[in-house]
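Q: Okay, got some structures for you below.
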Structure 1
């Protein structure tokens with residue numbers, strides 16, 4: 001409230017400041033070259049084809065409207081980018097393949113869509129799909145696009161729909177070409193059958209890497225760097241930023257809370273105030289004596305409106321169950337604190353109401369009611385007249401209710417049960433319906449209008465009548481005052497100024513009891529910052545070319561302010577985040593030590609050299625690579641199943657140790673007369689990998705991404 005009032009009071013001053021800021025922004029663009037930078041007209045390129053700003057903005061807006069505000073702006077930007085990149089990557093591949101998706105292909109795909117085929121709008125008198133009606137519809141959309149904004153939006157929506165059909169058709173066509181090449185031979189089917197079903201029994205010596213102390217192995221920085229270079233694809237990392245910040249949240253002080261309590265105490269009693277209209281003092285009715293509580297809350301700007309619902313004791317917050325529920329009409333309680341608000345409450349009315357009711361209804365829709373479909377043509381007055389006629393019939397013979405509900409009710413669920421809604425509680429139904437069935441008697445029938453239509457209601461049963469109260473509550477949320485807001489703003493500004501002048505953040509934080517929170521590896525399209533929420537503005541600032549390590553800036557946030565320092569710029573390159581490269585290299589060196597010291601000719605000699613024993617493994621296969629007593633060794637099983645009986649394998653490196661093994665028995669599966677089923681199974685496995693097609697062609701595409709310049 002304080003901020004809004006300040007803005008209103010200083011609106012002219014603010015307009016001048018904003019105009020100057022915009023002018024400065026344009027000038028800065030002129031001097032740094034950004035206004036004339038070639039990227040200012042293009043969001044990016046895919047294989048030389050430009051994604052222009054207008055095309056991209058339309059796609060972003062499409063995703064925004066589809067999400068109904070659920071997704072953030074940067075999520076919509078990312079979705080739009082991924083969609084356009086996919087579209088253009090496939091277009092390039094189709095051109096290279098010599099495949100063209102023409103207008104007839106698109107039209108055939110369009111008219112085969114279930115939504116088009118089944119739409120009543122495009123069916124003839126015989127109830128069959130008529131393509132001419134669809135063509136007329138499209139022509140009308142195109143014509144209306146020039147007559148109104150609504151027509152323009154409808155035409156744009158249709159164009160997007162056609163485009164999605166085209167994109168889907170292109171992608172499916174290309175994927176089908178790839179899948180056609182993912183075939184297999186009978187020989188490959190035979191090989192795959194033997195690979196999966198061959199097992200071996202083996203004697204082996206297992207030497208874990210942990211058997212060699214880490215102190216005996218030295219891993220240098222060059223060792224780590226060399227490993228990363230050899231496995232570069234596993235360690236690619238985008239440019240990132242490390243920041244640290246101090247948050248200044250706008251939180252009400254104790255003085256603010258005291259002021260709110262004082263205000264509510266003032267509102268309780270009648271008081272005299274000067275009226276400029278009457279040019280004299282007038283009596284203002286307080287909360288205690290007010291009779292129109294909805295008006296009182298509105299005039300005094302309560303942060304919650306008056307709720308006219310009746311409540312049972314169990315429905316109230318604990319604090320009101322004990323302090324308000326049993327009081328007399330007009331008894332007042334408060335001010336009291338509830339959550340992040342202060343409140344005053346009083347009992348306005350008391351009734352005896354059932355806690356549950358069983359009722360039946362017949363629902364008649366009218367044009368404009370929420371359940372009315374295009375076939376509903378009767379007006380509200382006509383629906384009410386029809387309801388009156390039905391009620392007259394029912395009052396003369398109540399037994400007809402069930403059959404009339406089945407025949408006439410627009411509520412098909414209850415209508416099928418003769419209008420029966422079963423038992424329900426006070427909170428279940430909309431107010432108009434609820435008030436009638438809870439406040440009248442069993443057997444009563446009446447008519448009620450709601451947003452759904454006209455209800456003809458019959459009360460079938462009521463249970464457990466008890467005290468219910470109507471409580472008026474005036475609420476004032478606990479928010480910081482203008483004085484508190486100014487104080488917090490000054491704290492943030494002072495810290496930013498002190499840091500910009502060269503003072504140390506850690507020292508200032510310790511001196512002022514501020515919490516410094518670090519954030520590592522922010523990437524260029526990140527939106528969320530832990531501790532601050534969605535703060536795209538901070539991420540953009542951190543990635544701007546003229547933002548240097550050590551730079552400080554104060555930002556407005558949803559909860560107040562944040563003073564942010566750019567701690568480090570991490571260039572694109574390699575990252576070992578989440579991967580223990582040193583551990584991998586350490587194990588490789590340990591494996592070399594184990595193999596070098598194991599020179600025996602038999603497993604017994606090898607076991608003795610490594611201070612262990614020879615063990616047996618039975619039925620080891622590629623589908624069941626379990627070594628009893630040691631665990632699963634997929635990589636080692638693959639080597640053993642390829643050996644012949646009696647063959648010795650030395651120094652097989654696994655993830656946790658080195659194995660020396662000799663195959664004692666090789667168990668081959670029974671040969672089949674035909675391996676066609678294995679061939680087909682292998683083809684299915686290959687074709688199931690078609691999801692990887694797009695990623696493969698994308699990785700090989702030439703993509704330039706300038707989104708960060710605009711978003």
Structure 2
């Protein structure tokens with residue numbers, strides 16, 4: 001039968017964060033494998049899922065953890081505005097959840113992307129499904145699924161109260177940045193009460209040729225919660241609050257003035273008759289966000305301010321029962337979110353663009369999934385999901401007299417406004433997802449995985465309801481103006497994947513190859529709308545095209561002896577449109593991270609090489625700019641003094657970009673800030689210069 005004890009497989013430490021992968025194996029004397037010792041915080045994760053446990057490093061942005069996962073990366077529009085990317089897909093194509101809640105960006109340009117709500121210092125683990133995401137992992141998982149688990153603490157083993165927690169702080173020289181965080185949990189065997197908070201602040205990042213203006217940032221985050229458990233039931237209520245203050249996003253037309261709000265959550269898990277497991281997750285979101293183009297950039301010819309809100313709730317209920325030689329999981333999930341956005345000129349009360357008004361995007365899902373044994377050494381996962389996505393938008397308004405062409409007022413906005421308000425804006429999609437993944441265990445140390453999937457995604461509210469040429473595009477950051485198309489078809493992806501996990505006594509290797517074809521891929525193409533062209537002759541319109549993506553990624557590690565190991569990851573993806581000879585926008589080039597590590601109980605030091613090739617396969621429709629390749633070198637260290645009653649003390653230090661290499665990051669947005677003298681308008685934002693960092697933490 002299929003082996004059912006989890007086998008922990010060690011992989012490399014990257015950028016000061018430990019990465020651990022998991023697969024299954026049977027615990028029998030004849031096939032037992034001796035593995036490198038690792039510490040796993042949180043739950044054991046099923047095969048194919050990578051878990052990243054934050055440790056000491058020079059950054060406090062949870063999105064940056066994605067760079068440690070093969071195939072994953074981030075689209076950075078600012079120091080706190082990292083948008084998740086996986087295998088060439090990004091933004092709303094990827095399901096991102098935190099403690100069961102799908103945070104929605106209040107900002108129409110995703111300045112407050114989902115992973116910006118909880119910093120690294122309050123994150124317990126970041127989990128990423130490699131390859132095909134299970135249907136149970138989220139409602140729309142066309143591009144993959146990412147789960148952020150925040151710190152919640154543990155129950156004690158007796159009635160005696162246990163006090164645990166962690167305090168941490170850090171400093172970065174490259175932006176004079178600093179952060180401090182504390183988390184405390186008080187618990188016995190039935191109750192636990194937790195509280196935590198974090199503060200971080202930094203100036204604009206320096207790089208080899210100057211300063212990346214304006215990339216200052218400031219963020220406060222806090223968490224509260226209470227948990228209760230009995231032998232068969234566990235309840236947890238929590239509240240995460242984020243208050244992002246003045247923070248720069250130079251690749252967008254405005255900067256963050258504030259983004260604040262809280263997300264209360266309720267989670268329940270119960271076991272009945274020793275074989276039925278029931279879970280329930282509920283959450284509510286109310287986020288307010290303001291941005292403008294003059295607080296950090298100075299008063300210009302066009303002063304703009306935008307106020308955005310996102311309000312809604314979500315839920316997920318599941319029932320797991322034994323069935324055949326495995327487990328059958330059935331569930332209901334959904335969320336309802338309302339967006340509003342208003343653009344004004346604080347110095348001219350007559351200017352007003354109601355660009356998103358009473359926009360609703362409601363999702364209702366039902367799924368069923370079975371995972372178990374089908375033959376000796378064979379495992380199978382089968383899943384199906386039906387989603388109903390319902391979208392609506394209210395009437396819009398603009399002070400049309402303020403739109404000019406060559407200084408002459410034009411009536412094009414009035415035409416667009418009238419056309420939008422008279423159009424049918426109610427859209428309903430019924431989408432079907434299917435997943436089949438087979439795993440064959442060739443030996444106790446080698447298994448092969450093959451998977452096929454059909455995944456779907458309905459358009460975002462920006463893709464449907466931008467009615468006047470704007471850059472409010474969910475963080476594309478290509479400098480182009482867009483309009484939407486209300487009757488866009490959902491994207492339908494067909495994906496195939498092949499990979500294996502090979503684990504010997506001191507060796508681990510896990511490569512994957514994949515191919516994905518996307519019918520009705522949503523991308524901007526030149527519009528034929530004359531009213532929009534009168535405002536901007538280069539306007540793009542979201543339309544359906546066909547596209548495909550393919551590539552490979554892998555991770556590996558070799559334990560040289562008791563104290564030395566070498567490891568690395570490599571990722572490559574190519575994305576192209578099928579209807580024209582054009583590449584997809586914002587695709588990461590071939591990249592690799594290699595690391596040599598020395599580690600004892602007291603010391604850990606590592607030498608790291610990060611290399612990205614040039615990217616000249618770029619999207620002509622987005623006027624995407626090619627970038628050159630680059631290589632940077634980093635050194636990291638950790639010191640864990642063995643002090644009595646303070647064995648949780650840890651000091652981290654390091655130098656990033658040792659040789660102060662100047663380079664442009666292809667996944668960074670294009671500069672829009674005219675004060676950024678070292679980067680031209682439309683040029684990719686640079687990578688950080690040499691950074692000396694030091695961190696201090698105490699875990700008790």
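Q: When distance in nm of label points 7 Å out along Cα→Cβ at positions 398 and 678 is calculated, the result is 7.9; to which of the structures 1, 2 does this value belong?
A: Going label by label, the one that fits is 1.
Q: Now for a separate question. Quick check for you: by Kirkwood radius over Cα pairs in Å, for residues 382-453 alone, which of 1, 2 is greatest?
A: If we compare Kirkwood radius over Cα pairs in Å, for residues 382-453 alone over 1, 2, the biggest value is for 2.
Q: Matching task: 2.7 is the computed value of distance in nm of label points 7 Å out along Cα→Cβ at positions 126 and 566. Pick the structure from 1, 2.
A: 2
Q: Given structures 1, 2, which gives the highest value for Cα Rg over 2.2 N^0.38 Å?
A: Working: 1: 1.43; 2: 0.94.
Largest calculated value belongs to 1.
Q: Here is a follow-up. Upon calculation of helix-only ellipticity at 222 nm (-39500 (n - 2.57) for each DSSP H run of 4 or more, over all residues; to 500) from the atomic coordinates, which of the structures 1, 2 produces -13500? Intermediate results must be reported in sequence, preceding the final value.
A: Working: 1: -13500; 2: -500.
It was calculated from structure 1.
Q: Name the one structure among 1, 2 that relative contact order in percent (Cα under 8 Å, 6 or more apart) of 12 was derived from.
A: Here the read-out was taken from 2.
Q: Oh, and also: Kindly point out which one of 1, 2 the value 4.1 was derived from, the read-out being distance in nm of label points 7 Å out along Cα→Cβ at positions 318 and 342.
A: Source structure: 2.
Only the coordinates and a few stated rules stand behind these numbers; no lab work does. Keep in mind it's a predicted model, so treat the numbers as computed, not measured. Cβ atoms are built from the backbone, for glycine too; each structure is taken alone.
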